[in-house]
Structure P
Amino acid sequence: MRNGTTGISTIVSTIIIRTCTCRTQKEIAPNSDNPTWEHHLQTYGEDVVYDDFIANFTASAWNPDDWTDLFSDAGAKYFVFVTKHHDGFALFDTKNSSNRNSLLLGPKRDFLKDLFDSAKDRHPELHRGTYFSLPEWFNPAYAEYGFGSWPGGGALNAFNGTCCDPYIGYVPVDDYLEQSTSSFISH
């Protein structure tokens, strides 16, 4: 915190709690020792996988004005919005690099644009930043770049170990890094 400046980092996600961790789905599925795994199995069953939750992501109560008002009221001087996390679900228009985004799936809205427009109109004093996660846990095109806990490639079904869970919105690309970064930079 330089010169007492306060900032806020935000994330909007398809689900609050991941059904299982990347490690579980890639390396040690099934994992009955994990309480999240057990809850998912009892609540949804083994055939409901991570991407199945995207359809339930409506953001019906989300109001960007409430968020920017909160940031300002909290005394923040800036905020950083997570535009895409490691599950590869983008909250902005990804153009031709992916159809795995909030404009085409779930709530059908551009969260990044909505939030930045609200800040510009209501609180122009707020500085705005973005975070874009390049690694995607289970993007088939990321596999050649994968390493350690960022493997890329299809996810094993965390309940029966079969390969591979769907990756909704996947668009085959020639170069994952080029396509991913160009869609974000052009936005």
Structure Q
Amino acid sequence: MTDRDITLRVPELADAPAIAAAVQSSRPELAMWMDWCAEDYDVADAVGWVQAARDARQRNLAYEFVIEGQGGTILGCCGLNAIDTLNRRANLGYWVRTEATGRGVARAAAAQAIAYAFAHTELQRLEIVVAVDNAPSLAVAAALGAWREGVLVHRLAIGGRFHDAVLFAIIRGRGASPQ
């Protein structure tokens, strides 16, 4: 899936070094919100993620993508995970390397993932769960037209601490929130 600036594509093992480099270059910012972003995150961790993403895709448990910029640079990742087939629901998550933030990359990638979900799956509901203090991610959810449904107390465990989170939803066939 491509728009004028980015391509969302299935990750390959050959992407692991670039994914690890993107994570490491952005670790201080990512670690604030992503518990998987450890100080020692390396190529082996990225290989493990790619393999897990491939396995989850084959079992229809997740659809993970790398965000590729012009020139082939890995700008981050975006995906549909925690898929609940009974209720046709999934989590929509995204992260963007620090030097690519503020340019609409996360919004564009998430919009492509939403389009993929509603064109290629039977999912009816996509949820975005964002720590209440994560202003950039809150802005992405709002820019997508996601419906703010409420605050979930102690919903996210990050760095050994619990954080409240805002729950947003995007519903198939329902227009954007009038925020």
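A short reminder: the numbers here are calculations on the coordinates, not readings from a lab. What you see is a predicted model; the values in this text were computed from it and never measured. Cβ atoms are built from the backbone, for glycine too; each structure is taken alone.
Listed values, structure above:
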read-out	value
Top of P, Q by FRET efficiency 1/(1 + (r/R0)^6) of positions 72 and 96 (r between Cβ atoms, R0 = 35 Å, to 0.05), largest first	Q
Among P, Q, structure where helix-only ellipticity at 222 nm (-39500 (n - 2.57) for each DSSP H run of 4 or more, over all residues; to 500) as derived comes to -7000	P
Which of P, Q yields 26 [relative contact order in percent (Cα under 8 Å, 6 or more apart), calculated]	P
Mean count of other Cβ atoms within 10 Å over residues 88-95 - structure with the largest value, from P, Q	P
Structure responsible for 3.0, with distance in nm of label points 7 Å out along Cα→Cβ at positions 56 and 80 calculated and labels P, Q on offer	P
Read-out Cα Rg over 2.2 N^0.38 Å, computed value 0.97, structure in P, Q	Q
